[in-house]
Structure P
């Protein structure tokens with residue numbers, strides 16, 4: 001997932017009908033944005049500054065001008081805070097701070113979008129450059145003693161609960177950022193943060209732009225589905241070109257019977273962005289450690305965990321250990337069963353090799369459960385799956401989703417708006433779900449603009465950026481795992497939209513502790529194993545609904561390899577944590593493989609340079625464990641739906657109002673307690689993994 005944050009001074013313009021701002025309108029907005037403020041603007045005025053998405057930017061100058069708009073508005077609010085001479089208060093000081101941070105967060109979201117999706121390197125680089133500018137000013141602001149002192153001087157008496165919760169969180173962020181350091185210390189922190197921002201931009205760009213390819217003889221693609229072969233014609237040289245983009249790599253690794261091809265493709269894929277990103281990672285880890293020591297912490301993991309649900313490295317290590325104790329016996333049992341199947345194809349095999357695991361999984365599922373993923377795949381055409389996910393949302397949460405008439409940056413982009421039962425628009429969103437050269441290569445949800453209470457046209461806006469097959473049954477068939485990914489990422493969108501309009505921008509959208517944000521999306525994944533849900537959209541080219549018997553087989557096979565997969569994820573969590581607790585290794589690849597292999601039952605071969613394309617080492621730093629901890633929470637949240645019905649509207653309404661609608665207005669542990677009536681435990685996770693031990 002993740003990044004956080006419209007144009008007129010006096011009148012909020014309709015985002016649903018506006019094209020991208022012209023250069024003239026940007027200049028006019030810039031003039032408004034940089035005007036000195038003598039009092040906090042309204043939330044609507046701040047939202048108006050954000051404008052609308054530049055869907056038709058002709059050159060980098062337009063993106064730079066939009067960036068200038070943000071920077072000018074941020075500067076005006078900063079001046080109001082640093083130079084104010086009135087009594088600090090919630091209504092003035094905290095309001096101005098909240099608006100300033102909202103502009104930074106919205107800008108980070110908007111310009112992340114440009115970096116990920118626009119059509120030329122120049123435009124994408126302009127988006128990345130603005131991210132650096134926003135990150136730089138954000139770092140400066142978190143080190144501003146005048147702002148901190150005015151915020152700290154706000155009287156506690158008479159402060160409402162949500163404002164106090166936000167203020168306490170903001171003050172804690174200032175202290176953790178180093179505001180108490182002397183001038184020299186704060187200057188060094190600022191320099192570190194600026195360099196880290198530059199590294200982040202280059203690191204992500206290297207991953208996105210290093211799309212590699214191999215060629216294969218037609219016979220090497222034996223086992224691939226017919227639609228895949230039709231979409232990959234033989235070239236003039238008699239060979240077929242395969243790229244490292246997901247829609248090529250995943251099917252080949254899963255279905256190609258050629259062991260040589262899979263081994264060769266695996267090596268190319270496992271070295272994306274290597275070696276160029278290793279130098280960046282080394283510098284990143286070095287700077288993060290220096291920053292931690294400047295702030296009085298022993299390591300960066302300690303620093304970054306302090307505001308999480310699991311707030312110390314020791315708690316994370318305990319989680320990894322406890323989850324591994326539950327998952328390992330399940331994983332070992334499934335490893336043995338996979339090996340049993342492999343020996344039918346490779347007699348005498350005594351281990352499963354790295355490039356065999358994805359290919360082996362569907363064969364083992366068919367052998368033990370009579371489940372063939374390719375048989376299921378025929379029912380998952382992209383257009384039908386997309387519509388099914390939207391219909392599920394309508395049914396569960398009592399909303400309507402319809403087309404949003406707005407410009408887009410590419411012909412493949414789809415646009416929607418979501419309204420409540422009374423017709424009130426809750427939010428709007430973009431789907432950019434298909435691969436193209438230079439685009440972001442994975443899947444994420446980008447929050448763009450926040451909502452404003454009481455303003456019908458100032459609703460939250462976000463974008464899904466993914467890489468899924470395109471079209472209907474001839475070109476757009478998806479794996480069931482792709483269906484899961486689409487629903488997962490859309491779960492982030494729902495969280496961002498339902499919670500995206502709060503009294504305070506700083507509590508709008510996905511504003512909870514970072515190690516909670518994956519839980520709502522992971523819980524939602526359960527619905528794509530529900531026959532009643534699948535039957536609403538899963539149809540083959542002849543219009544036949546997916547058979548219940550096939551879904552039953554899918555569910556029987558569902559927990560097979562879950563222990564193996566969890567152990568792999570715990571290995572990645574260990575990599576993420578150890579890089580931020582240990583001295584920087586000389587050989588990053590060797591360290592990555594060793595830390596991962598402490599848990600994974602499928603050891604990484606020496607050719608794997610996973611770290612160089614492990615984007616979470618940048619954005620998530622030490623906290624990749626978030627995905628496993630969120631899984632624990634998700635399994636626990638789902639127990640109410642299991643008990644009360646997956647399509648029980650009362651349960652879904654309780655969940656929406658207790659968890660999703662609240663945004664960041666309460667600690668995540670309280671949100672969970674409000675829905676479950678108790679604290680989180682490992683019991684539901686343990687019970688789910690135990691299903692994998694049932695013969």
Structure Q
């Protein structure tokens with residue numbers, strides 16, 4: 001065991017002392033709640049079990065857990081689960097001695113499971129419990145605690161349920177009620193005026209004072225003999241220092257009386273207890289990280305908490321977890337390391353040794369009042385906000401179902417019901433959302449390749465042969481049918497189906513099989529299924545393209561094409577539509593000047609004069625024509641090949657602005673305004689160019705004014721046409 005470093009021993013001491021003052025009264029109350037089920041003679045034993053739990057868990061969990069400032073102690077979920085188990089054991093007729101042994105085994109098994117969770121590195125998984133389940137569970141635990149403490153507050157005999165106690169006012173003891181109400185009032189109201197002392201201590205002190213005030217009126221209250229209003233002596237049947245440990249050792253003699261069926265019954269409650277205590281601890285650790293800007297080790301903390309619960313159960317204490325209230329008090333007290341947790345555990349032991357005789361006089365109603373306040377605070381009132389919106393009302397229904405199951409069946413069943421309902425809601429949400437984000441046709445959106453006017457007219461008339469469908473969310477068995485219904489109309493009329501995959505989160509084998517069917521249906525009509533922007537890795541870590549390869553969707557001989565970006569897919573489809581619509585010249589043949597759309601219809605003499613002013617230039621594939629920031633005033637006309645215009649974003653990343661093909665021109669901005677280049681121009685293929693400098697053009701325009709005017713008009717017309725197509729595309733995207 002590596003001891004914590006003492007960076008601020010004074011702060012750790014005062015923080016640990018304040019945390020002990022918060023944790024110890026609650027631990028005593030939790031212990032009394034559990035052991036009172038066995039009979040009034042075991043109330044004192046429960047108080048002692050709470051103290052021993054606070055001591056063992058505080059020392060061991062802080063030593064091995066490693067999370068600075070975290071305070072671990074017996075907690076409400078442990079009290080609810082363990083007391084529920086004790087009630088079931090008593091109802092089944094299990095002898096008290098055997099029940100005590102089963103409680104010890106339950107704590108040991110839960111602690112062992114927590115250690116196993118940490119060793120198997122399940123710490124992060126436990127934190128992913130749905131909020132609705134945690135909210136409903138904690139609210140259920142809070143209500144169970146309230147229900148179990150009201151009879152104690154009223155002073156009714158053992159065995160009466162919540163409703164039976166309320167219906168038997170003749171058995172109420174007004175002294176206990178008064179003590180409990182005073183405790184509750186002070187615990188709730190005093191922190192508004194006194195912040196230096198924990199509310200639980202103030203409430204307990206007020207309850208004890210109220211009890212002795214009543215004893216002045218009724219001297220019988222000064223006697224511990226047969227006094228059910230107080231915890232009672234820690235000796236006798238309850239077990240004192242010597243008799244308690246002798247009784248603890250004697251518990252194991254009952255092991256022979258434990259049946260295999262009873263041992264099997266321990267597994268589910270122990271698992272429930274282990275998961276709840278782990279969630280409670282890790283939730284506190286997350287809050288602690290946010291407050292202290294630290295980072296806890298979930299798996300190491302689970303191991304520490306498990307060892308703490310093993311130690312607590314081994315010495316007769318009750319299980320516990322990292323607790324929010326005591327931890328926050330520890331921080332405000334000045335603690336800076338996990339040494340404060342050790343101090344809290346040691347001080348709990350000293351409190352027991354020094355104040356054991358005083359603990360006997362603690363009123364049971366005062367402890368009940370403390371637990372009722374804790375139970376009320378555990379109820380998640382914020383969940384009522386879910387009723388305000390139709391979109392969250394089903395989440396509220398899950399919380400209500402968990403609470404209802406916890407109150408009517410068991411806490412164990414409640415956790416299972418909550419998880420099942422939360423999973424069903426998640427699947428419903430995935431199915432209810434639209435898998436198709438947007439659907440467009442090939443004559444409504446275009447690639448970044450700059451086309452001639454003739455080519456754009458072809459795409460406008462025949463581009464509806466292609467459908468572009470942008471998908472989103474999860475492609476799995478729950479959304480496969482929805483996807484097919486969205487694709488079905490396009491499968492009957494389109495030759496090219498582009499699926500934009502960039503917003504896809506998950507893909508399962510059912511969805512992959514559906515896409516295989518879509519591919520086959522398109523292949524029957526000589527069509528193509530085209531994927532664009534397939535994510536390199538999904539959030540799950542799966543390589544989607546590799547997965548498609550494994551399921552046989554993408555093969556060299558299949559009518560499936562994959563492109564890194566939507567623009568690449570659109571450009572490929574547009575080229576096929578244009579080639580299939582008209583018989584174009586072989587693009588390997590360079591255009592002559594009169595074949596360029598910009599100069600169509602000009603006189604041969606004029607074109608000859610213009611060509612004389614131009615430079616013919618050859619550029620190899622991948623070669624840079626100009627860079628952003630370069631000075632230059634040339635206008636470039638593409639005779640053959642293609643040029644991409646790229647806007648550099650960083651040393652390694654550029655944004656594709658457009659691709660210019662055969663017959664198009666680029667570089668017109670610098671040609672018109674004389675400013676530096678605004679982007680990079682790179683040959684996408686081997687390219688042949690006409691290059692016209694502004695100086696040569698101005699000289700030619702002096703002699704051929706009409707040619708100069710027509711050239712400028714032509715440039716303006718092409719730019720206006722590009723803008724019109726862009727505006728039309730934007731209107732489609734907005735709709």
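Read-outs throughout are calculated quantities, based only on the coordinates presented, and are distinct from any laboratory measurement. Just so you know, these numbers come straight off a predicted model, no measurement behind them. Cβ atoms are built from the backbone, for glycine too; each structure is taken alone.
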- Message: Among P, Q, considering only mean count of other Cβ atoms within 10 Å over residues 351-358, which has the greatest calculated value?
- Response: P
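Once Rg/Rh (Cα atoms, Kirkwood Rh) is calculated for every structure in P, Q, which label goes with the largest value? Write down the numbers at each step before the final one.
Numbers: P: 0.95; Q: 1.23.
The structure with the largest value is Q.
Please compute mean count of other Cβ atoms within 10 Å over residues 383-390 for structures P, Q and give me the label with the greatest value. Please report the intermediate quantities before stating the final value.
On the way: P: 19.6; Q: 12.2.
Structure P comes out on top.
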